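What follows is a group of structures, each given as structure tokens.
Derivation of every value follows stated rules applied to the coordinates shown; laboratory data play no part. The shown structure was predicted, so the numbers you read here are calculated from the model rather than taken from an experiment. Cβ atoms are built from the backbone, for glycine too; each structure is taken alone.
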Structure 1
Amino acid sequence: MRQSTVDRRSELYRDAIAVIERDFVDESLSLAAVARAVATSRRQLQRAFAEAGGTSFRRELQRVRMEHAADLLEQGSPAMQAVAKAVGYRQAAQFAKAFRRHHGAPPSAFRDQSGRLAA
């Protein structure tokens, strides 16, 4: 692969991560929306995630959401529904399931601990 292609995909990946970090709360955030925001095609963005990031759009979006959720839980956010909504989930049950898969424990256990669980 040419160096210019590698550089371009790395740049797309960094730009896409910035968009995800900014807009992760939007429940409708999609690969297509991020591709439009960084002025590329969905396929090129998929390649950038795979080659420059070693991940996928969905995994990266979930990682960002789960990191922010963990931060909110550590701060003692009041209700699970509020945390779910704050990180882009409509339903607390859907959020709790994703959180458990990502962190290996339910959000309630994470909130009760003084520190983070091992991921």
Structure 2
Amino acid sequence: MTTYTILDTTVYGTPSGNYDGSSQDWISDARLASNYYRGQGGVQTVLFDVTDFEGTMILEATLDSDAVSAAWFETFVYGDGSTTPLTDYHPQTVAGNFTWMRVRVEGFSGGVINTVTITY
């Protein structure tokens, strides 16, 4: 079993990774998905762990081998973008022969993204 962190702890208002501390919309770095190694299978579990999170996270995937020039598409939407804070530990199984996955964050207006991980 392999686990990668797609998005590490991100606190609203504090720069971290690709988040500049003020933008409401941004994209995480891409991480390897189950089919990158060919034959690992097509099922991965993504875990969203948040505290008082306000916004939406869109799990995106690609079948392309190069993450930089890849064509990305949505596989799962987490959160409803409301201003009602969400505290949750939510595992989600996503099926597909994806090579890379990432998270697009929209409307981030409060709270903490504790982690988003992928396991396969």
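If relative contact order in percent (Cα under 8 Å, 6 or more apart) computes to 44, which of 1, 2 did it come from?
Computed on structure 2.
Comparing distance in nm of label points 7 Å out along Cα→Cβ at positions 62 and 110 across 1, 2, which structure shows the greatest value?
Across 1, 2, distance in nm of label points 7 Å out along Cα→Cβ at positions 62 and 110 peaks for 2.
Have a look at 1, 2 and say which one yields 7.6 for mean projected area of the Cα convex hull in nm², as calculated.
Of the options listed, only 1 reproduces it.
Suppose helix-only ellipticity at 222 nm (-39500 (n - 2.57) for each DSSP H run of 4 or more, over all residues; to 500) works out to 0; of 1, 2, which structure was it derived from?
Of the options listed, only 2 reproduces it.
I have 1.9 for distance in nm of label points 7 Å out along Cα→Cβ at positions 14 and 78, calculated from one of the structures 1, 2. Which structure is it?
Considering all the candidates, the number was obtained from 2.
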